[in-house]
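Dropping the structures in below, format is structure tokens.
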Structure I
Amino acid sequence: MFTKKKSLWLFLLPGLAGLMIFHLAPFLGGIYFSLTDGTVNNRLVWFANYRRVWANQAFQSGLRNSLELSLLSAPLIFVLSFILAIMLKSLRERSLPYRNILLMPYLVPSSALMIIWMVLFDYGGVINRLLSLLGMGRVMWLESGALRVPIVLLYVWKNIGFSVVIFSAALQSVPDEYYEFARLEGAGPVCQARKITLPLVLPTAFLVFVLAWVNAFKIFKEVYFIGGAYPREEVYTLQHFMNNRFAKLEYQDVTTAAYSFAVIVLMFFAMLYMRKGVRGHEH
């Protein structure tokens with residue numbers, strides 16, 4: 001006769017087996033593969049692949065651009081989605097259509113959105129015509145270093161709806177009485193958001209920022225549809241480096257670049273955890 005503990009393990013076993021086979025084993029195998037020379041014998045070369053990849057100028061450029069694009073996109077998504085979620089909360093039941101409209105770009109393929117974006121940012125497009133009406137010169141948005149602007153805006157527009165949904169779910173747990181009391185005390189909307197809303201949804205806010213930051217590293221399709229596999233250096237991302245190396249069958253470089261990115265993300269979380277621990281110790 002099964003005890004409750006044994007029954008629990010029996011239910012967990014299929015999921016744990018799947019996790020081991022399809023996630024943990026490939027992850028560990030990839031680490032080992034990145035430390036080999038890629039020959040038939042898979043001779044261990046240890047960190048020689050990492051030294052070679054990190055010294056590669058294309059990798060350095062891709063990593064730097066990915067970091068910069070993510071640091072541009074993540075704060076925009078975080079701030080705008082937080083503001084929009086607060087605005088939608090004030091609409092109550094009427095907010096559903098607006099929330100669906102915001103989420104729609106997230107569900108539409110990037111290739112379809114790219115057509116709209118190219119019409120807007122083409123040299124003779126809507127944006128440049130507006131600039132001309134304002135007495136400003138036209139910008140080669142799609143053929144210069146300014147390409148970062150439409151790429152970041154497209155990524156933010158496509159992904160902001162998902163962050164708004166997460167924030168909106170968290171805001172449902174904030175009692176309306178807090179805002180009513182704050183209004184009686186003379187607090188304005190900005191003060192309410194800073195003193196009430198943000199502290200109460202801080203774990204969700206952290207999740208939204210981390211997801212926006214990590215996902216922004218995957219900015220690739222937006223660049224690829226405009227610049228192809230080898231775009232301008234200003235928008236050449238880490239994903240371009242990995243795809244191009246994969247096309248050349250240089251699998252060691254692909255795995256090495258992927259795990260280098262994983263190390264950067266883990267270091268980021270470790271620093272946040274340590275900083276949180278230091279603050280908690282001080283208090």
Structure II
Amino acid sequence: MEYRKGYTIKPKEISNTGEVTFTDGTNDVVANQTVCEAYGYTYNKESATCNAFKYSTRINENTNISTNIIGGAKNTLERGSDNVLVVGENNLAKGQNRNIFISGVDNEIENGLNNTSIIGGKLGVAENQGEIVISGGGFNELLGMAQTSFIQQSNNTTDETQTALLTQYLPITYIEKVANSVIGFEANVIGVNTGVGVGSAGEYGYVQITGAVKFTNGLASTYHQTETAIVTSGHSGLSLSAVMKDITATSFGVAVTGIAETYIQWTASIKLWRNNIQQTI
């Protein structure tokens with residue numbers, strides 16, 4: 001980091017507890033409140049220290065804080081955050097998070113999410129396991145008002161019963177509904193015959209679902225969508241179908257229909273465009 005205009009010391013490093021060490025270019029020095037805040041950090045008057053992020057008992061019961069890397073000011077990791085990389089300012093990991101990444105400003109990853117990333121922007125929120133979010137600025141007002149995200153779902157079918165795909169193949173895990181929002185979606189869904197049952201291994205179908213869903217304040221939903229068969233292969237065309245729909249009262253996702261007595265392995269790569277308003281729908 002370069003010296004700020006008018007200052008002869010600058011930040012050298014940030015400790016695992018968030019304390020910022022300054023240097024005059026040769027020696028380590030202690031920064032006063034004016035210098036600390038000039039570089040965008042927070043000054044703790046009680047301990048007379050300059051801090052890049054908030055460190056408290058919330059951060060680290062059952063957490064190996066040495067596995068977390070934080071660059072920037074006013075970032076907060078709540079209890080149980082492990083293997084976390086944060087680059088930016090005023091970002092929040094709400095705890096019990098593993099293997100997550102946040103880049104940008106004023107972003108948030110919800111409690112209990114793992115393997116999840118916010119890869120840039122401002123005022124984005126991750127609410128799903130394994131989700132990758134690009135923040136859209138939130139109209140400079142609230143989290144998640146405008147953003148794009150990517151989610152992966154998968155599951156298996158052995159008959160013609162409609163079956164919900166699982167987010168990150170985790171049991172009873174789908175995509176969270178968002179009150180007072182319109183979410184555009186594109187899901188690329190591939191089903192592959194494993195060779196157990198009717199047909200041969202490697203026969204497949206590839207369908208694409210495009211559309212949008214509106215969620216009311218009470219999470220009631222209205223879907224408009226189109227299913228397009230992109231590719232069919234073998235077994236009379238391996239006619240498969242998929243739809244975006246409510247899975248539970250608070251979640252939605254891709255549901256697929258396979259073939260009787262045939263073991264089919266499914267994956268869906270889902271892209272979501274989110275416009276969340278403050279008014280009640």
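Of structures I, II, which gives 1.5 when distance in nm of label points 7 Å out along Cα→Cβ at positions 155 and 171 is computed from the coordinates?
II
Using distance in nm of label points 7 Å out along Cα→Cβ at positions 27 and 211 as the calculated read-out, with 2.0 as its value, let me know the right label among I, II.
Computing distance in nm of label points 7 Å out along Cα→Cβ at positions 27 and 211 on every structure in I, II gives 2.0 only for I.
Of the structures labelled I, II, one was used to calculate helix-only ellipticity at 222 nm (-39500 (n - 2.57) for each DSSP H run of 4 or more, over all residues; to 500), giving -500. Name it.
II
Tell me which of I, II gives 5.0 when you compute distance in nm of label points 7 Å out along Cα→Cβ at positions 51 and 83.
Corresponding structure: I.
To which of I, II does the computed value 73 (percent of Cα pairs over 12 Å apart, for residues 19-74 alone) belong?
I
For distance in nm of label points 7 Å out along Cα→Cβ at positions 91 and 115, which of I, II scores largest?
I
Relative contact order in percent (Cα under 8 Å, 6 or more apart) was computed and gave 13; which structure, I, II, did it come from?
The structure behind it is II.
State the single structure among I, II that was used to calculate semi-axes √(5λ) of the Cα gyration tensor in Å, for residues 203-250 alone, giving 27, 13, 7.
So the calculation was done on I.
Upon calculation of mean projected area of the Cα convex hull in nm², for residues 107-194 alone from the atomic coordinates, which of the structures I, II produces 9.0?
It was calculated from structure I.
Tell me which structure, out of I, II, gives 6, 19, 25, 25, 17, 7, 1, 0, 0 once P(r) over Cα pairs in 10 Å bins from 0, in percent is calculated.
I
Assuming 21.0 is mean count of other Cβ atoms within 10 Å over residues 99-106 as calculated from a single structure, say which of I, II it is.
So the calculation was done on II.
Each value in this text was obtained by applying a stated rule to the coordinates, not by laboratory testing. Model, not experiment: these values are computed from the prediction. Cβ atoms are built from the backbone, for glycine too; each structure is taken alone.
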